[in-house]
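What follows draws every value from the coordinates through simple rules; no lab data is involved. Computed from a predicted structure; not experimentally measured. Cβ atoms are built from the backbone, for glycine too; each structure is taken alone.
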Structure P
Amino acid sequence: MNIRVLGCSGSIAAGSRTTAFLLDDDVLIDAGTGVGELTLAELARVEHILISHSHLDHVLAIGLLADSVMRQRAAAGRGPIRVHALPETIAALRTHI
């Protein structure tokens, strides 16, 4: 198992990226601005996003990630990226994102 730290800050100041970790090549743990460290090819390999909670610094890049790679994934015959979280977090995402 390989864990790559993409961001672990609570702010977006210069040199800081908010929380995101890449587990192996296909699982994101949280989706803060650290997701911006990945190339489009790396983003397209993501199959699952595990969200710890609904604070913006942990979910900000979900919409951008989907917008960036969904056509490429569909053309390759791959389904949508699956988001996993507690029910209250999923409810917050559905309401606000």
Structure Q
Amino acid sequence: RPGDLEALTYKADAVMEMQEYHWAMSLCNRVLELDESNGPALYQRACAYARLGAEEQALEDIQRATDISPSLRELIADEPDFESLYGNKRFDALISGNIS
């Protein structure tokens, strides 16, 4: 169903597993058009951005997602999609909660 935000977010997760990062981003954008504070959609879009090498956009979505849902920090810290961000000072601050 086009308006089922939770289903669209789960679908984004599934297509991420298929390495369809642009498709996942499109699904997340549809969710965020209807609910800009949807933490799981921001999380999934950050994963897609990171896989596509869009580091700044990934970090922006991670910050928004953790501001909305602080419990996501634990998932983000262990997310393989964010390997390209490991060692980035802003990423480290975001997952530790020490955002300046």
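Just a few scattered comments:
- Parent structure of the calculated result 0.95, given that FRET efficiency 1/(1 + (r/R0)^6) of positions 58 and 74 (r between Cβ atoms, R0 = 30 Å, to 0.05) is the read-out and P, Q the choices: Q
- Value -21000, calculated as helix-only ellipticity at 222 nm (-39500 (n - 2.57) for each DSSP H run of 4 or more, over all residues; to 500), assigned to which of P, Q: Q
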